[in-house]
Structure P
Amino acid sequence: KMEIKVPKERRTSKNHITINGVRENNLKNINVTFPLDMLTVVTGVSGSGKSTLVKKLLYPIVLKETGGYGEKAGQHTSVEGKYKHIKHVEFVDQNPIGRSSRSNPVTYIKAYDDIRSLFAGQKLSKIRNYQAKHFSFNVDGGRCEKCKGEGEITVEMQFMADVHLECETCGGKRFKKEVLEVTFNNANIDDVLNMTIDDAIQFFETGEQTKIVTKLKPLQDVGLGYVTLGQSSSTLSGGEAQRIKLASFLIKGSTKEKALFIFDEPTTGLHFHDIQKLLKSFNALIQKGHSIVVIEHNIDLIKCADYIIDLGPGGGENGGQLLAEGTPEEVVKSKKSYTANYLKEKIN
């Protein structure tokens with residue numbers, strides 16, 4: 001019964017970046033225009049050259065134009081267009097958001113600093129002279145000395161996988177007993193870290209902590225309401241990591257400097273109800289004046305694009321040609337494009 005509706009109108013824009021004579025990998029000397037200030041989706045079968053076009057050309061070219069430095073752009077003849085308002089480019093990939101087992105969603109979006117300050121401001125903390133650092137598991141002070149705030153002890157085995165045992169001293173709670181005695185609205189720091197984003201928003205709203213709620217809200221908006229605040233980053237999937245990065249951009253999104261965001265298959269493994277939330281977040285970024293380019297196979301997301309760039313017709317040697325470009329309604333008319341066939345069912 002639920003469905004993602006086709007947008008009533010497509011955005012238009014005078015700003016664009018055009019790359020001429022693209023000849024990297026299997027791309028067959030094509031000229032491609034990426035419109036800005038809207039949702040542009042690059043489509044095509046696997047191996048048709050989407051990643052090459054976006055990762056090896058668009059990204060390094062815009063990075064260099066905006067004063068950043070990275071790897072050299074792939075083979076192309078020239079770049080033109082109106083894109084001076086783009087001040088930086090963000091490639092939002094599916095790499096983990098933190099290598100350390102102590103990094104988690106709230107530390108990444110900087111909400112943990114506010115939560116620690118809140119606990120440090122409680123009456124008992126003041127009596128005991130606890131500061132914000134006592135509620136961190138990255139520095140000595142309030143964290144459990146035995147497991148160093150990990151909540152578990154790792155026993156290294158020589159010929160087998162390491163064994164992870166719950167720390168006996170803190171019982172996996174990561175903090176000293178005294179620190180856990182400090183509560184806010186009857187919850188200690190461990191209780192808060194075990195709350196899901198949805199529960200935490202409700203909890204802090206009741207406690208009138210608007211600053212924390214504002215930072216947690218974007219995580220809920222990108223469909224991560226089920227993740228717990230203290231969940232270790234290493235246990236998050238690639239798609240979840242990507243959406244946490246998206247949430248962090250939504251938090252700082254209202255800057256004057258406009259950015260180009262590039263996403264590589266952000267819908268991988270998403271329930272389609274969550275794709276709806278993802279689209280909402282994309283629209284929120286575009287409303288703030290940013291531009292988005294997405295590499296995607298998912299037809300539900302493709303039909304919501306303002307502009308499609310379709311490569312193909314096949315993969316490898318048989319790919320690398322520009323089959324169709326324009327609004328989904330224009331792409332549907334293409335005779336050569338595979339994407340067009342699937343789009344027809346969704347748009348009509």
Structure Q
Amino acid sequence: VELDPKYAIAYIGLGNALRDQKKLDQAVAVYQKAVELDPKYAIAYIGLGNALSDQKKLDQAVAAYQKALTLPEDTSITPASAHTLTNNGLGLAFQQQGKLQKAIEHFDKSEAIDPDFVYASNNNREARRLWTEERNKLASVESDQQWLPNNDPTLPIKRSVVLITAEFSNSERQGTEIGTGVVIRREANRTLILTNRHVIFDGREQGKNIQVEFFSSPPSDRVRMRRDAKLFKMTNQDGLDLAVLEISGKLPEDIQPLSISATPITPAMPIQIIGHSAKRGEDKSWSREKGKISSYKNQELEISTVLQPGYSGSPVLDSQNRLVGIVYARQNKTRNSAYPISEVKKLLSTWNINLNQP
């Protein structure tokens with residue numbers, strides 16, 4: 001900005017940094033300067049809409065996003081094109097206003113433009129869940145026993161694996177983050193769930209409204225059982241990418257910790273992974289991916305299966321459905337990595353957490 005006071009892109013970068021620092025008044029002023037310098041640059045209006053939305057100035061945010069949609073598409077930016085990001089921002093603003101049908105309409109458009117923009121998919125799923133709750137006047141689901149499938153031999157395993165959601169609003173995470181967790185301990189009305197740290201923490205801030213969803217197969221006019229969760233323990237940035245969530249309150253008795261494998265891990269060992277992946281028009285929650293251990297070195301497992309976003313924190317299971325590891329990162333397009341359960345247990349012991357055995 002000092003070198004070129006009329007360089008709109010620099011103001012947008014500055015606005016993004018200020019927004020991530022939660023200096024929202026300053027961010028709005030800087031985005032407005034970018035709009036003034038280049039009124040036909042859609043990204044400036046998107047940044048302005050994001051900051052106004054963070055301030056809960058939703059009508060103004062909607063106006064900024066709608067202006068961005070009148071401007072030419074821009075595919076040169078990350079993490080998605082201008083119109084993809086704009087429709088996602090509009091969906092979030094309309095959702096905050098309680099206009100869920102409009103929100104879903106724009107999440108649909110965002111997904112249609114870029115099916116790989118994960119936040120549009122995640123946000124769409126959440127908006128549709130809220131719409132189902134509102135349309136059918138649903139209260140909190142206290143028991144889901146009547147919605148459990150009768151002929152699913154994997155049911156006990158799926159009940160131990162949860163879907164985790166957390167809400168973010170910054171330049172990197174634009175709405176709902178979805179990950180996977182595993183029940184590791186139950187005692188009275190307290191349940192502990194293991195997941196990846198990055199599912200609920202992005203390096204700067206902890207996600208809001210962290211919730212855990214349990215497997216069942218409800219009819220289309222109902223939603224799965226959910227519980228609020230709070231962070232119990234979390235590693236630092238230099239440690240294993242792991243966190244433990246805590247749920248207080250009674251849960252159905254069939255939700256129990258997974259069995260822990262005592263079998264040595266070997267290369268080519270067949271494994272399966274349960275996690276969550278959502279694409280436009282389909283729900284692949286609690287999907288099972290099969291693969292094998294490619295290698296076991298430096299206290300890490302390399303897995304042959306390529307996993308989609310949403311599998312972070314997923315359990316790696318052996319042929320007997322026993323826990324052998326926890327997925328923690330998507331390294332590239334050809335492999336994934338996991339922590340062996342032996343390393344996980346060492347960490348948990350430092351937090352005085354012993355794994356329950358069902």
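Laboratory data are not the source of any read-out in this text; all were calculated from the coordinates shown. Please read these numbers as outputs of a predicted model, since none were measured by experiment. Cβ atoms are built from the backbone, for glycine too; each structure is taken alone.
Hey, distance in nm of label points 7 Å out along Cα→Cβ at positions 43 and 211 derived from one of P, Q reads 3.4; which structure?
On the way: P: 4.6; Q: 3.4.
Structure of origin is Q.
Given a value of -8000 for helix-only ellipticity at 222 nm (-39500 (n - 2.57) for each DSSP H run of 4 or more, over all residues; to 500), calculated from one of P, Q, which structure does it belong to? Walk me through the numbers before you get to the answer.
Numbers: P: -8000; Q: -10500.
Matching structure: P.
With percent of Cα pairs over 32 Å apart coming out at 36, pick the structure among P, Q it was computed from. Before the final figure, lay out the partial values.
Details: P: 42; Q: 36.
Only structure Q yields this read-out.
Tell me which structure, out of P, Q, gives 2.1 once distance in nm of label points 7 Å out along Cα→Cβ at positions 123 and 283 is calculated. Write down the numbers at each step before the final one.
Values: P: 4.7; Q: 2.1.
Going label by label, the one that fits is Q.
For relative contact order in percent (Cα under 8 Å, 6 or more apart), find whichever of P, Q sits highest and give me its label.
Working: P: 25; Q: 12.
By relative contact order in percent (Cα under 8 Å, 6 or more apart), the leading structure of P, Q is P.
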